[in-house]
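Down below are the structures I want you to see.
The numbers here are math on the coordinates, done by the rules we state, and not lab data. Source: prediction; values computed, not measured. Cβ atoms are built from the backbone, for glycine too; each structure is taken alone.
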Structure P
Amino acid sequence: MDDSENIAAQPLPSAEYRPDPIKDEEDRLTGPFVARVLDCVAAGDNDTARALVEPLHPADVADLIELAAADEREGLVAALAEIVDADVYAELNEHVRETLLDEMAPERVAELAGELDTDDAVALIEDLEAHEQRAVLDRMEPDDRAAVEEALTYAEETAGRLMQRDLIAVPEHWTVGAVIDYLRSSEELATDFWEIFVVSPDHHPIGTCKLSTILRSPRDRAVGELMQREQTLIPVDLDQEEVALKFQKYALISAAVIDGSGRLVGMITVDDVVHVIEEEASEDTLALAGAGEGDINEPVRDAYKDRVRWLIANLGTALIATLVISRFEATIEQFAILAALMPIVAALGGNAGTQALAVTVRAIATNQLTSSNRWRTIKRELSVAVLNGATIAILLGLGVWAVLGNRDLGAVIAAAILVNIIVAGLAGVLVPLTLERVGSDPAVASSVFVTTVTDSMGFLAFLGLATLAGLGA
């Protein structure tokens, strides 16, 4: 038996789980740990603070900075100067990062940007004022500056901003051995990549070759014999949300980015797409609520401006519902119980509309809902609304009859809730589809319109049917 067999035959030591005192069960920094670091900094004990923070991942260091109060962050960053490197700044919340960069000399910002991949360097300086950007770019290395300046020419939230320029591209006639020697020849080459792009003489991508394929193939095999010719190419001006959908649909790890002439200009990797997916999902969710960016680090004034406009819009829609109610003042005065039951009709209709709206907006965002299945989706939501409305109408009608002893009132509220839930279901799907068709973001304005429809229709149906049934007579 050789040594490897002896090693394999030895039992592995038992692993005992020991909770990390720095992080809780959800992998977040604990309050006591954050407080201890900040106390050390406040006491001038920077050595202890650095010793505590040094084992952390750059993303955790960024979390630590964000968890500190605004007036503590600058001192914390100064105390952890050797630890807060470019990778940490790349992980920081954009509002926190922007505040810290505003206090930093252009030379230092240029130094940080030069240590990052192009996409992260762009994220670092794109929110700076124009004159600050120019000052930073002027102090960067020529190659890095050229790459960042080119990226800044592309529209925000497109593949051009998301991509990184550092990649490995080789001609198809190269052998595996030549590729391996090339990869070992210089420290200036890209360090993080999962596949090698194969290009034509005019730098058009014609295939890809996985690193695993390169490493397991004989040195004399030509790359053109091993490469996979089918690949997903990303236009440089493609919206980042569409990029994320392609990665999700085709299970991509990385993808080539091409310019208008089809030349290879960069690549996008899955780690960048994960950030996009999270960002787009959060953006749509917050837009539905009219909460703006919804970032707890966002300045109060910006949060106020983002939210108050939608509250003003909701005030307008509430006045419409009030106008509807005022038309039935006599009926309500003569049968006061109607006033107590009205909120039930409006609330259930609003919930039904929100359900349909959330499903529709998500389907639009993920390309599940297109012109090819639009009417089928509308019919589906109508069917769901009819079933939901009938179920709730029966339960509510019987409940009102049983509690209040008024069969006519039970019938009226049952009919009103049925009508309102059906209308709400249709509004929840038709409003975002209409907004999308006219070029508006369905996630941003849909909720205001759907709320207006459900409230107004709920009150109109309930009070109108009550008047027709003579409940106020």
Structure Q
Amino acid sequence: MYIVQIASECAPVIKAGGLGDVVFGISRELEKRGHAVEIVLPKYDCMRYDHIWGLHEAYKDLVVPWYGAAIYCDVYCGWVYGRLCFFIDPHSDDLFFNRGCYYGCEDDPMRFAFFSKAALEFLLRTNKRPDIIHCHDWQTGLVPVMLFEVYKYHGMEDQRVCYTIHNFKHQGISGTDILWATGLNREAYYFASDRLCDPFNPFALNMMKGGIVYSNFITTVSPHHAWEAHYGDCGYGLGHTIHEHQHKFGGVLNGIDYEVWNPASDRYIPHHFDADTFEEKAKNKKALRERLWLAHDDKPLVAYVGRLDQQKGVHLVHHAIYYALHRNAQFVLLGSATEKGINNWFWHEKNHLNNNPDCHVEIGFNEELSHLIYAGADIIIVPSNFEPCGLTQMIGLQYGTVPVVRGVGGLLNTVFDRDYDNYHDPDKRNGYVFFQTDNTALESAMDRAIGLWYHYPKEFQKLAIQGMEYDYSWKNPGTQYLSIYEYIRHK
């Protein structure tokens, strides 16, 4: 098959979150299986150009109709670790992608509406006719809309769209100017409740809703999160739209890149190990303690790696620090805050705990240190309020670091409680799960994990090794996406 990914991110050249990792990971998996994959991206001024090989101008003066006139674009081509990528560079006074950031501008809906239009125009003008167009999140929600309403009448009637939603919280809310800019125009038509009208605001358009309505198939990034979005409040108002299109909606669990996250070959850790040489993991724990000036005592080491925000259950992360210390464990935190108040809160904790030999709080993000934490910690906590998929727990499992997670989204699809899971045999369980959002629930799960480490060390090691035996690579997601592609190709 010939597949084109249209997205606002692709790691490592453009990465603001997990979206970039997914676009790169699924593209590589599909290529490994013999499929032709190309990725269309915006050409941001702040992307990592040092990760692009052979960047050159591939198409000059792409004319993109816009507001009844046109914007000229150049399209650049380069390889990102073997993936063929096209970067759209508009020549416009709006400076759509020359802002020094990927997201966070007031006109983000307009910026990405233009990108979606330009991506389709590029495919049209270069006679690229992929079997599947796979687009991602609200930034590309207008791609299937424009394909169905405009471009299929210009020779793109055979293209099918798979639309993946990574985060329902951000939906691309906009006004009528989007319609007139892109040439969709007909306000009354698109403001219908079964098309793009926002569920909460009858005077606003919802780009993500457009993606759901017009795509041939919609996925989100874990089976349980698909259920939550459909039947719970994780759809952020789009639950009814999903229900109307449930026949073409499902969850496909993300994978992680085992070439990057592999304790047997990780270039960022001093001692390699696998399930057969698990005892080597202890040397990484020693190295982590030396790097962070922690005491070399016979204690379990608990870690948190990730953003510090409400989604991640930041109040429970904070409580976990002090509960771990109370239970005679050590704690390491590596995270960056997305809000000023949370940032100040954790800087206060960092200063307060600075001289504690059993705790280290690192505000910010450090790729090298994150690998060493995964390799050196005994337990990793993921107490998220909601988590569409979650990569932290899957990385922890790969490194023999026992996860303690809240039972939401993809966390429930990947971590199976050692004591209470009813669906897996004891030798297939791999961590601890709690469900409520209060301190008592977190303490219960942490207490069981820390207690097992202290009182039954061989059982704890067995649990860690069972986690390492799970395969959360892109192998299974790749098979599922190919099944979806084949299904919509022949509909």
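Comparing distance in nm of label points 7 Å out along Cα→Cβ at positions 104 and 408 across structures P, Q, the highest figure comes from P. Largest in distance in nm of label points 7 Å out along Cα→Cβ at positions 88 and 320 among the labelled structures P, Q is structure P.
Which structure, out of P, Q, was distance in nm of label points 7 Å out along Cα→Cβ at positions 248 and 360 calculated from, if the result is 2.0? Walk me through the numbers on the way to the answer.
Numbers: P: 2.0; Q: 5.1.
The read-out was computed on structure P.
Taking Kirkwood radius over Cα pairs in Å, for residues 224-423 alone as the criterion, the top-ranked structure out of P, Q is P, with the highest value. Ranked by distance in nm of label points 7 Å out along Cα→Cβ at positions 32 and 160, structures P, Q are topped by P, which has the highest value. Here FRET efficiency 1/(1 + (r/R0)^6) of positions 80 and 400 (r between Cβ atoms, R0 = 25 Å, to 0.05) has been calculated and equals 0.00, so which of P, Q was it run on? It must be structure P, since only it matches. If helix-only ellipticity at 222 nm (-39500 (n - 2.57) for each DSSP H run of 4 or more, over all residues; to 500) is calculated from each of P, Q, which structure is the one that comes out at -11000? Going label by label, the one that fits is Q.
Which of P, Q yields 34.4 for mean projected area of the Cα convex hull in nm², as computed?
Computing mean projected area of the Cα convex hull in nm² on every structure in P, Q gives 34.4 only for P.
Once FRET efficiency 1/(1 + (r/R0)^6) of positions 272 and 376 (r between Cβ atoms, R0 = 41 Å, to 0.05) is computed for every structure in P, Q, the highest value turns out to be that of Q.
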